[in-house]
1. Taking relative contact order in percent (Cα under 8 Å, 6 or more apart) as the criterion, which structure among I, II has the greatest value?
2. Assuming 2.6 is distance in nm of label points 7 Å out along Cα→Cβ at positions 52 and 68 as calculated from a single structure, say which of I, II it is.
3. From I, II, which structure was Rg and Dmax of the Cα atoms in Å, for residues 20-75 alone = 13.5, 42 calculated on?
4. One of I, II was used to compute distance in nm of label points 7 Å out along Cα→Cβ at positions 28 and 60, and the result was 2.3. Which label is that?
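Nothing in this text is a laboratory measurement; each read-out follows from the coordinates by a stated rule. What you see is a predicted model, and the numbers here were worked out from it, not measured in a lab. Cβ atoms are built from the backbone, for glycine too; each structure is taken alone.
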Structure I
Amino acid sequence: MGPNYKFFYTGDTGFCDEEYKKLGNKYGPFQLAAILIGCYCPRWFMKSQHINPEEAVAIHTHIKAEHTMGIHWGTYEMGSNEPYMEPRELFLKAAEHLSEGELFTVCHGETWKHLQK
């Protein structure tokens, strides 16, 4: 990565608008973020531990990430009850207002290479 390359990983997290803005203001911008997008239903049960795809897009913006990979979805059933491909579909739909390629997901075995400026 190097001293001028910042990476952000959410891990399992609920959404806290102001805290992510504080992180972005203090530590951003990040060149790459890995933000979870799956296992968010039912919301009444999962919202304190897993963000939904729309919240993932908000976090991307709040932390000032250049690129965000949507993770934590589509590998296996995790006890959540959203449809298998829904996290990816909602994530990309919520990102339609952003630049192409700014937010993305990868398929199993796929490689993504970020060329540093």
Structure II
Amino acid sequence: PDDPNANDPWSDLVLMFSALADPSKASRALDAQLERPVEAGNSHAFMAQWCTLLDRCGTIDATITADHPYVAVFTRDGRRTRVVYSYESQPIVVRFSDGIEFDVTPGLSWRTDPQTSGE
């Protein structure tokens, strides 16, 4: 397989980290070696879910920041998906550096922007 670290005891974490840059490649590596060891508390099912979710959302877009600490922005096919976790008990507004404002309810929220031309 194209995963030289598949038998390393940290290989599950390395694979999950690599999925942040190329989730499709990470999924293929996971499928190619289902017997890979996993760290205590991790599972093949969770790793597959992680890779699948990242494949759907895209890669991290570090060019966009926000005024809230628990935010990630992903880009895929010219569309941004914004994910926010709010620990507040009331709804909040999160402001992103590209001018987008997002009304966030307590807990996990996300939204995918419409595709814009030129991206």
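1. When relative contact order in percent (Cα under 8 Å, 6 or more apart) is calculated for I, II, structure I comes out on top.
2. Clearly, the read-out refers to II.
3. It traces back to II.
4. II
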